[in-house]
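The data blocks that follow each hold one structure.
Rule-based calculations on the coordinates, nothing more; no lab input. Since this is a predicted model, take the numbers as computed values, not measurements. Cβ atoms are built from the backbone, for glycine too; each structure is taken alone.
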Structure P
Amino acid sequence: MLEKLTGYRVLILETREEAMFARMLEDQGAEVVKCPMFVIHDAPDPAPVEAWIKRTLAQPLDDLILLTGEGLRRILKVARRLNVENDFVAMLRKARKFARGPKPVRALREIGLEVQSITETPTSEGVITMLSGFDLNDHRVGLQLYPDKDHTRLIDAISAFGAGVDMVTPYVYDPQAADENIVTAIGEMAAGRIDAIALTSAAQVRRLVDVAKAHGGEEQLRIGLAQTPIASVGPVVSDELKNHGLPTDIYPANDTFFMKPLITAISASLTRTPPRTATIPR
């Protein structure tokens, strides 16, 4: 697959954790157009996060459920500032660790830890299904949440398994900060300057549509996506696309829903035709 994507421009709605995806595409020769989907900030009031860390050290967790890799990194940042990072990691080493998808797994491995289980699908329903196979009765369970989502069903399900749930939300989103970049990316697609858009989360689909609506760009987005192949990492993203009346043009083979198979699928699809962007003045 070496340099197969040379000459092609691939748009990704970038978050911090998409950096690896961008590098993998660039390794294949692609020009990656990175469009920040939102800006992440530490929780504006650090006191609840600090209190959660102190509670986990005073009353160690039996289990930790990580919904995002970013969440663990932000918690560790606070623990480092409190000078208790080593103690916190030592506590986590003894706890069972559960991950909603591969990103928390990578964050744990950065500090030398492994998960006991990972969801088959990176959703709240996937977390509930995963946890149903474990005994949580009378367990003290830490639950790392992310903002702008109602987590009531997940919290209620964990409680119904007999666990005591201790929650923490260590960061917030600043979605408005990235609107201008997203509007520009929509214009690039509408002008025919993008060979494919690669989507790795349902939130990216919603954000793209929401920004277009907020800025009067729905027709431009429709035109852009009609002529830009849409690559989806897996069924969750494809379902969200379908909810908005959008197709999945490129999809990983053999139900392998990770970045590398997605890049393989993008390469196989795009290299059947020459890069459109090569003939379009910029």
Structure Q
Amino acid sequence: MPELPEVETVCRGLAEALIGRKLVRVIANRPNLRFPLPNDLGQRLIGNSISAVKRRAKFILIEMRTSDVLIAHLGMSGRFRIYQNTPPPENTHDHVIFETESGSVIRYNDPRRFGFFDLTSRDDLAENRFLSDLGPEPLENTFTPDVFIKHIKSRKTSLKAALLDQHIVAGLGNIYACEALFMARLSPRRKTHTVGPKRATALVDAIKTVLANAIAQGGSSLRDHRKTNGELGYFQHTLQVYGQENKACPRCGIGYQITRINQSGRSTFFCPHCQR
């Protein structure tokens, strides 16, 4: 599933093509994806201009000049592709298509159909069922070591599980949780109650650094992720531990290998020697 850096990369691509533009066509080639598409999708969007494209956790928020907000989630395999000129013939999995007054065509393609769209108003956005219980944004200044400790202090779980809990920190997923824990030298098996100010500071700083670096490189294209121009992200080439099972630890060197364990049904990669 695309994580925060991949979604942020897509948002930035969409923002360039959509902000200030009016939608002149909205085509739904099927009535549902993961959930049924909003019945009034075209009615509320056609003729509407787009004022902003934002991200909240792993959600894309497309704000209209009116109070309408289109919420999009990429699911497992969803991707947006922008065509500024004549687009190629539609793909079988091009499920939703948007056209702007400038002639741009934006196609939402999703082979597995785990993605979805929702429509809400700006006033109701904070109470939306997908957004209301999300934790703090890790790249914002409000995400501090103190805030992180506040969210985990009552938890009785592993540090890795806490990082994947969207109520604790929004948008972080398996890849970047592994990478941040490695950078912070913390074991994914460490219990949250043992994380004090020093460890929390190291981890919060690592989360921000890893996410910022991943965004700068267009995210990680391990399976389905593509930028809106069709190009791959590049952060997968700099991964330190994720997917590096049995390879030498990049910090400890030969003789110390990256280990893979299972935590709550997810693969965790780490170095047992330097991550404590």
**Study point:** Which entry (P, Q) yields the derived value 4.7 for distance in nm of label points 7 Å out along Cα→Cβ at positions 134 and 254
**Key:** Q
Study note, to complete from the structure: Comparing P, Q on FRET efficiency 1/(1 + (r/R0)^6) of positions 38 and 150 (r between Cβ atoms, R0 = 41 Å, to 0.05), the highest sits with P
Practice item. Tell me which of P, Q gives -7000 when you compute helix-only ellipticity at 222 nm (-39500 (n - 2.57) for each DSSP H run of 4 or more, over all residues; to 500). Key: Q
